[in-house]
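These are the structures in question, set out in turn.
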Structure I
Amino acid sequence: MSIRIISDLAEIPAEQWDALAGANPFLRHAFLHALQASGCAVPATGWDARFVTAWQDGMLVGALPLYLKSHSWGEFVFDWAWAEAYERHGLRYYPKLVAAVPFTPVTGPRLLAASEATRLLLAEAALGLARETGASSLHVLFPDAAQADELAQCGMQIRQGVQLHWRNPGYAGFDDYLAVLRADKRKKVRQERRRVAEAGIRFEHLDGHRISPELWQFFTRCYEQTHRQFNSPIALNLDFFMRVGAAMPDEVLLIVARRAGEPVASALFFRGPDALYGRSWGTLEYHPGLHFETCYYQAIEYCIARRIALFEGGAQGEHKLARGFLPAVTRSAHWLAEPRFAAAVAHYLEREAGGISRYVDELNERTPFRNPPETPD
């Protein structure tokens, strides 16, 4: 078995990569390649690909999506305070190595290999690359729980976070979902939906086969409007959206809100076999409740109709709690080259983990359900 560091995903046969990536749409060759080909995740934007790959008899048997980063944007596991601490002590935090799907805070495998031995080999190769390049650190973002344990075996420190996810136990319809909410929450949802309907807004659900270039242009306007509104970097572009729409049409969902036949808002989702993932949204008109309807209630209806078990609506947002989303623990793994900072981060993460545990308990106590369902680890 040999290890190769590859900067251009086009050098790797898509079918071999996808055989390792499994069903997660964000790990698909087409998704990651679109980020590069569109100029969204390239050295000029601070995402310098260093894909770690393992080969045996000319076949790809392992892979790790890895980037040399010159900033911390687009990661959703926040280490700005660590970078500032390095700077205060006259040390350089950037560049660092980050194993992640750019701009995508979704849990999934990161060490793409069938065997544990190969996964550990990939992790050790990434640590070796960090030492060779003089990177300050290595970070693996949003691995699943099993791979977080494997990364801990390699000496990496595990950090926890929290997202809010909606789960479908098998509702027959939206009214069944409402029926399990407390009366005040159920009333609020109905009020929000009624206001949108009374504004004359109707919705259509489009997979990639049915999204026209004009609708991709409209969605991009919405996406850019949202990022400008919140003064956040515009990471993705029209070229990226059109590439993934063409390459992964069955895994793309665009929900479009129309008033008097004209589009006024839209939200982009990706679909796996058992999960729907909300990614971005935007509107060109303000209407009360339109955000919740477009991003959450329409998606929940979509999941119920297709018996999709999990809906991840994105990072942050305690407003989701009142709408039936419950806390789920996320993980990341970290290695820092500087021993003093590694020790300081270890103490920080230990304290932070206690705070995360208390935060999850607090969220569960504020459940919107009449009979709270069990929360997964």
Structure II
Amino acid sequence: MPVDRLLPTQEAEDLLELTRDIADKELATRVEEHERAETYPEGLFRTLGEAGLLGLPYPEEVGGGGQPYEVYLQVLEELAARWAAVAVATSVHSLSCFPLFTFGTDEQKQRLPEMLGGSQVGGYSLSEPQAGSDAAALRCKAEKVDAGYRITGTKAWITHGGRADFYALFARTGEGSRGVSCFLAPGQAEGLTWGKPEEKMGLHAVPTTTANWDGAVLDADRLIGREGQGLEIAFSALDSGRLGIAACAVGLAQGALDAAVAYANERTTFGKKIVDHQGLGFVLADMAAAVDSARATYLDAARRRDLGRPYSRQASAAKLVATDNAMRVTTDAVQVFGGYGYTRDFPVERYMREAKIMQIFEGTNQIQRLVISRGFAR
């Protein structure tokens, strides 16, 4: 059922209506086929791009949609309610454009219209096999040479790996936490190969892979910001990325809630619909409260971001609350369906599998607690 949203403008309401229409026609009708077969939805991201949904939080003058973050996140939520993998990949695309938009030179930013206009999709390449949440431990090297930078090493857990047109790549140009730099890497290059897609618990339709850099050379103008500024860029981008995942988690939880409510109104036991049994009705009430509270948490953080106020702690809180709630709500949705919830005849088992990763990527929820607790130190 449509969420009763409080949107800031009529334009935003129209955008959400367009998003729902596309999500119902293009996502909801294809999700089961591709998730079960683990096949990539060819052409789908171009469709989203042509509708203007891949560059929403960036200004119109650089090819974006000029929408506030609170609106963009609600678009993500609508996508995730139909197809979590597509919504996550859309969030990652927005994240991958952030370094160039925020830290790039005017000349470098001339690439943005193509990146944001819908013809391309981006990936974010920060993690490594031994460096996930501990980004300062990364080892992939960027050695300065006459032609630019020679990249050597392995990157891991790349959403859209091997499929994206460009990547925000983080590699080591020096020692310590100030020895990491950011690059706008092309999707294909001599000396760049891709590993076999990970065999994941969920989000099957969009690949997650490793990238093996074997001496590929990037032009010098591919460096974003200063040498050694990489972790600053990465962490500033992750605040926004965490809000994207929070919105995706809320959308996933909303989809599970909707499925559970529909089933509870159809299934009968002991002579009445199961929704009329108080024990089950209270479970649904708790699920709805969890979804509503998580949505309010990410919207508060987004509005702070839109106002230019600090929001790092609120972003971590939103990611923590939304993803923990999504895990709880999807688990309860399976319980509402009883034995049927444990089968692939209904989507709730997929929702439950998809919710788990949201507690892990963009910084595990233990990392979010660490970020929040550090704010208490004096």
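What follows draws every value from the coordinates through simple rules; no lab data is involved. Computed from a predicted model, the values in this text were never measured in an experiment. Cβ atoms are built from the backbone, for glycine too; each structure is taken alone.
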Q.
So if we calculate distance in nm of label points 7 Å out along Cα→Cβ at positions 155 and 187 for every structure here (I, II), which label has the highest result?
A. I
Q. In terms of distance in nm of label points 7 Å out along Cα→Cβ at positions 131 and 283, which of structures I, II is highest?
A. I
Q: For the read-out helix-only ellipticity at 222 nm (-39500 (n - 2.57) for each DSSP H run of 4 or more, over all residues; to 500), a value of -11500 was computed from one structure; give its label from I, II.
A: I
Q.
When Kirkwood radius over Cα pairs in Å, for residues 171-234 alone is compared over structures I, II, which one is greatest?
A. I
Q. A value of 0.55 was computed for FRET efficiency 1/(1 + (r/R0)^6) of positions 107 and 243 (r between Cβ atoms, R0 = 30 Å, to 0.05); which of I, II is the source structure?
A. II
**Q.** Computed 19 for relative contact order in percent (Cα under 8 Å, 6 or more apart) - originating structure among I, II
**A.** I
Q | Structures I, II, by Cα Rg over 2.2 N^0.38 Å, for residues 43-114 alone: label with the highest value | A | I
Q) Taking distance in nm of label points 7 Å out along Cα→Cβ at positions 91 and 299 from the coordinates of each of I, II, which one would give 3.7? A) I
Q. When you work out FRET efficiency 1/(1 + (r/R0)^6) of positions 3 and 147 (r between Cβ atoms, R0 = 35 Å, to 0.05) for each of the structures I, II, which one comes out largest?
A. I
Q) One of I, II was used to calculate semi-axes √(5λ) of the Cα gyration tensor in Å, giving 35, 25, 20; which? A) I
Q) With FRET efficiency 1/(1 + (r/R0)^6) of positions 267 and 315 (r between Cβ atoms, R0 = 41 Å, to 0.05) computed per structure, which member of I, II shows the largest figure? A) I
